[in-house]
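Visitor: Structures are listed in the sections that come next.
Every number here is computed from the coordinates shown, using simple stated rules; none is lab data. Computed from a predicted structure; not experimentally measured. Cβ atoms are built from the backbone, for glycine too; each structure is taken alone.
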Structure I
Amino acid sequence: MKWTREELERNDSPVSFDEDVEIDDSAFAENKLINAVRNVHIGGTGWLDDETGLFECDIHLTGEMLLPDAITGAQIAVPLETDSHEVYSFEETDEEDVRVVTDEVIDLLPAVIDAIMLEVPISVTEVEEDAYPSGDGWRVISEAEYQESRKNRIDPRLAKLKEFKSE
């Protein structure tokens, strides 16, 4: 999924792509919420706008993310499906959403990695509530159970007010 500026200028029709991609796990080394991706398939269309000199690309991405379980730390396979619209410029620009091309070669892989990173959920778990870990004097509870326990709890700073009676 790389094209040179010369290839794009020679070809008047849009560029289509539909392929499986291997992404090295080291691409996600900075993000502790994702261990790896697999079965990544990328499809889409790109076109060079002769007037602006921008290369625009619509990408559809599917695959599977391998994420750590928020409770047990075990690896969980989570489906991935997302769309992305990317814009590339061969000239320097101040536009935030435009990727500046170096060496006259457009490479979609960094955009694909960014799209995957944006889809990573904050936390995932496959553990059922009744299987949450516990120990001597402690246990993990669900958010709903926590909220329920807080509902009837009196703020200790206001507990003394219960002693006063209104007449």
Structure II
Amino acid sequence: MIENILPQLEAETNRILARLSANQLHVQFVTQKASRSSGKASRKLIDTLDILIADTRGTRAYETYSGGEAFRVNFAIRLAMARLLAQRSGTPLQMLIVDEGFGTQDQEGCDRLIAAIQGIASEFACILAVSHIPYIKEAFQTRIEVRKTENGSQIYLSF
């Protein structure tokens, strides 16, 4: 079953990732690799699920990407999975929550993430983006702001 869905997941992830990274990042899902047995003739394929990430410098380990790059990869995979699950179940996507995902981004990364969220807004009944960064808050027309006061936290709705 995984073999059947992975090509779709990979393609959708890469479509999203292209928008988030200016075509700089690409993922590939690998489901088999050669075993590490000592004899070359006896090497067999083993099942795995490796996610290979490539950029302009080639394929490298996930851990070597910046926090912003890793967030974009994770966001693209999660959104692609949500889209495919919604498509397969015949149910529209209802809510997207991005909780403090902007803090790892540089200015360009923030701009791309905001543009991506705004570009997919019509697919969701509600998008909730949580951020303490004023620049990010201003990017969204409708906001729920929580402010601390001496009487406790106050909630303000901005349109």
Structure III
Amino acid sequence: MILYKKQVAAATKSEVIIMQVDAPIGKWIAKLYKHHDQFVDKLMEPLNINHSEGNMLVHLYKDGDGINQKALEENLGVDKATVSRSVNSLIEKGYIRKESSPKDGRVNLIFLSRKAKEKQQKIKSIYQKWFDYFLEEIPKKDARKVIETLEKMYEMVQDKVD
């Protein structure tokens, strides 16, 4: 059930409490995220990549080569240590390379390797399988509304917790 400010304002205090207790959205988001990670990990196993590394590669495929590590942190919504760990692992596995920025030697730029480019379709297809599986029984317009609602919820709370 999606609740908007007007609906919450119109609800009695006890109805709002029941809605919060009966529909803990964080629980369902966390469960979906956990299953996503497990699903991706299983399918990525032959490529020797985990979900964190896969998320980074998909982001690099989308935004292109030469992004800096700080931008990866912000765009992926993960901390510096997680990005550093994934970058180092992907370098070791031959999927990316790191170069110092010619403009600022303190900044590391991340580039896809030939290996990563060759595996792009396979990696992207694994993520597409998740979304196809995840949304197979939900009409497209409803799926779009779910995504829009989650984005709106994120925007509403982003400033409060960042």
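Visitor: Can you tell which of I, II, III yields -13000 when helix-only ellipticity at 222 nm (-39500 (n - 2.57) for each DSSP H run of 4 or more, over all residues; to 500) is derived from it?
Guide: On the way: I: -4000; II: -13000; III: -21500.
It must be structure II, since only it matches.
Visitor: Could you figure out which one of I, II, III the value 25.3, 91 for Rg and Dmax of the Cα atoms in Å was computed from?
Guide: Details: I: 25.3, 91; II: 19.6, 74; III: 19.3, 60.
Only structure I yields this read-out.
Visitor: Once distance in nm of label points 7 Å out along Cα→Cβ at positions 120 and 136 is calculated for all of I, II, III, which comes out largest?
Guide: Values: I: 3.7; II: 1.6; III: 2.9.
Comparing I, II, III by distance in nm of label points 7 Å out along Cα→Cβ at positions 120 and 136, the maximum is at I.
Visitor: Moving to a separate point now. Check the numbers for FRET efficiency 1/(1 + (r/R0)^6) of positions 88 and 104 (r between Cβ atoms, R0 = 25 Å, to 0.05) across I, II, III and tell me which is largest. Can you show the working numbers first?
Guide: Working: I: 1.00; II: 0.25; III: 0.75.
Once FRET efficiency 1/(1 + (r/R0)^6) of positions 88 and 104 (r between Cβ atoms, R0 = 25 Å, to 0.05) is tallied for I, II, III, the winner is I.
Visitor: From I, II, III, which structure was Cα extents along the principal axes in Å, for residues 56-111 alone = 48, 19, 19 calculated on? Don't skip to the answer; put the middle values down first.
Guide: Values: I: 48, 19, 19; II: 39, 25, 16; III: 25, 24, 22.
Matching structure: I.
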